[in-house]
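K.L.:
Alright, structures below, take your time with them.
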Structure I
């Protein structure tokens, strides 16, 4: 077992590989197109706020180590089943399905640009989704084997192409334009909501903590360094955009990375970015379908979702979840197909849902600090309650200023409110009549940790308890 232990570098690559996705390049391009180079300032603020979230999640992991459910179990022990269901179904399941659908849409657009066949771009999405779904149903996670390679290709390509643009070494025409579209602090800060998506998901490195050497130090440090690497890499890309891509074209493009690649290096740059995008989105879809299906299976085992999600085929794959999640991703891909405005809108909706889960993480830390002040923690957020409070307030600010367009902002709030309201009604009915436990009563932390053991369910099933 010791020879399989992971080091700091593995934590960094896992965090970077899970955060960087093609939808991030859409946010990067559209954010830069809106305000120019000063978007880097918004990225710095968003990165700092995400660092506070990483700190809070690291403390929760330090208090409840080696559990697989992560935020679901933290929130269940702090606030009870109602907030857990709303945050997990809305902030993780729906948000990830939505973002994966957007990823697939961007992939289809890129393929239609590089392979100009007389077929709708959504066909590329359908083919890719069918292949990934079939692979997951078969139980062979073949794409996971190239996850590190995909991350390396994507990150390396962004750095190299960013540097080529920043130093004006491309074969394309150098654009002469204003460095900044806006210098008002209020407008730059309002773009932190767009920049937030560039750093989301680093916490998915926490589940590998049991395999990391000196996890107490390396897991929090690795996630933090991963976010800093992303900040530097994305900043280099913004400088490249400035020299080769008109801000207005960048803001309105459904695939800014493709536009930049073409303007920087001609058709070869376009093909290069399309190839890397294809690898990245296939890996993203594969890990998303596989991960979300197993999250749904785990929640079903905890009686927090219908038992149908816990059913497995002969290869031990939760096939119902794989099929339903794949179909849902395709629906979102179809809705956003080829429309830069729709893609941007769905990314912002997904951001709000994910921001809510991050606020819950900060609240979980504050609750457990009060309930279990002397409990041993392998990591503790420095500065007492200051950073969790700053993180909560800062994330709430991003939700309030999710868009500079008042109409779009109101629509995002409305969809988020309706989603939370719908999930709240579902949660009340489900908890009251199916789980038959108090809606808001926190589950003892010992019981939550016991739920992570398969024997817990075997014993309950033998006694006739769901």
Structure II
């Protein structure tokens, strides 16, 4: 049974997903009237719906009555501090992102706030543009996580899918096709580039079939040496070869009644292809070195990133086996053709690796998400997953900036991390250095055209100029066209 907190979080996610998304609702808890009014004015002008409270108890009353998309919480409240208040806040709204505000931004305060469940930390006096960017990133992250939860719930109710994330049209068509094909006994061929998730699709086919309670046995045929593959698949009798000191079952026997997933089947030798074809036709095979035929009931799901039709033309793949496998073909779209799934996939992987590392899931900055949306992802979902794992491990704040993405995404060539370069720097100094590098990198990519850079960052040119001056970004003269 799920714990109470998990049930509460799930209920809130359902409520959030069900409501019509309007202007994000923000609650401010700060005892200084001038601070509250300043924040209310700024956020209202930006289109947010704002509520405010001057102390912790009033704020808790508002949280008990209303649902919010984000909370701005003062650290130094009278009586109970913001950090002390956090557990009670998150008990009321477990998935609520909280940004702490303080005039005393020590590393100790930052660490304590993040450990208590805060999403981010802002120091007074704040930079309006940065604060707004942090707020939008935190709200975007929460909504992406809620969307993942809702999608998984919908897919679980309709199908039995696990860890397959996507809402794009190609993925929705694929989900429907999996549900239609899964109950049959037919052989399925899954085609797609490396990293698109072929084994996840194979598992989904098995989990939605009448064989779901029987074994699902995967084997990467390309990773097993050709001289061992026959024994691996069909087993052997004692003495079949020098090291066969005892009889051993093969994967076909182990998968009996269930599903055998033959990954990278396009790499299999012609001789082995003939043996696989016979099992597909007769449902019978013999142990290596044996004389007795063994009958099995196994559904075959094969996968490849090789164009099998081209391999047939080149004589590298048997035509008869291709037609046996090609009863039903599922084509997995590459990530570059379903980029609308990137925010949802990123949120899924950030939460997964944050849970695995016992930390709070960071969010993607708008700049980082923009870099990811512009990238072509040759390694597909696997490359995205690895990038998000890296971000969780290397992140020292609640936001992943382009500086923390792999170099192939950003084109960055930093040889050492900021922490190694500036081991004694404060969190805010490090964040400013990251921002300085991002702006300098974009200006260089724009050939020092500040107007183009401002459009890329989606900020006014005057704001970019202020940041260039404040951060002492070195600007070269724009080369003439």
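Taken together, the values in this text are just the output of simple stated rules run on the coordinates, not laboratory data. For clarity, every value in this text was computed on a predicted model and none was experimentally measured. Cβ atoms are built from the backbone, for glycine too; each structure is taken alone.
K.L.:
Work out which structure the value 3.4 belongs to, where distance in nm of label points 7 Å out along Cα→Cβ at positions 381 and 405 was derived from one of I, II.
P.N.:
I
K.L.:
Of structures I, II, which gives 11.8 when mean count of other Cβ atoms within 10 Å over residues 173-180 is computed from the coordinates?
P.N.:
Going label by label, the one that fits is I.
K.L.:
Compute mean count of other Cβ atoms within 10 Å over residues 77-84 for each of I, II and report the one that scores greatest.
P.N.:
Structure I comes out on top.
K.L.:
Computing Cα Rg over 2.2 N^0.38 Å, for residues 133-292 alone for each of I, II, which one ends up highest?
P.N.:
Numbers: I: 1.20; II: 1.33.
Once Cα Rg over 2.2 N^0.38 Å, for residues 133-292 alone is worked out for each structure, II has the highest.
K.L.:
Rank structures I, II by distance in nm of label points 7 Å out along Cα→Cβ at positions 61 and 253 and report only the one at the top, that is, the highest.
P.N.:
When distance in nm of label points 7 Å out along Cα→Cβ at positions 61 and 253 is computed for each of I, II, structure II gives the biggest number.
K.L.:
Now for a different question. Which of the displayed structures (I, II) returns the greatest value of Kirkwood radius over Cα pairs in Å on calculation?
P.N.:
Once Kirkwood radius over Cα pairs in Å is worked out for each structure, II has the highest.
K.L.:
Please state which of the structures I, II yields -23000 when helix-only ellipticity at 222 nm (-39500 (n - 2.57) for each DSSP H run of 4 or more, over all residues; to 500) is computed from it.
P.N.:
Derived from the structure labelled I.
K.L.:
Next up: When mean count of other Cβ atoms within 10 Å over residues 45-52 is calculated for each of the structures I, II, which structure yields the highest value?
P.N.:
Of structures I, II, the maximum of mean count of other Cβ atoms within 10 Å over residues 45-52 occurs in I.
K.L.:
Comparing relative contact order in percent (Cα under 8 Å, 6 or more apart) across structures I, II, which is largest?
P.N.:
Ranking I, II on relative contact order in percent (Cα under 8 Å, 6 or more apart), first place is I.
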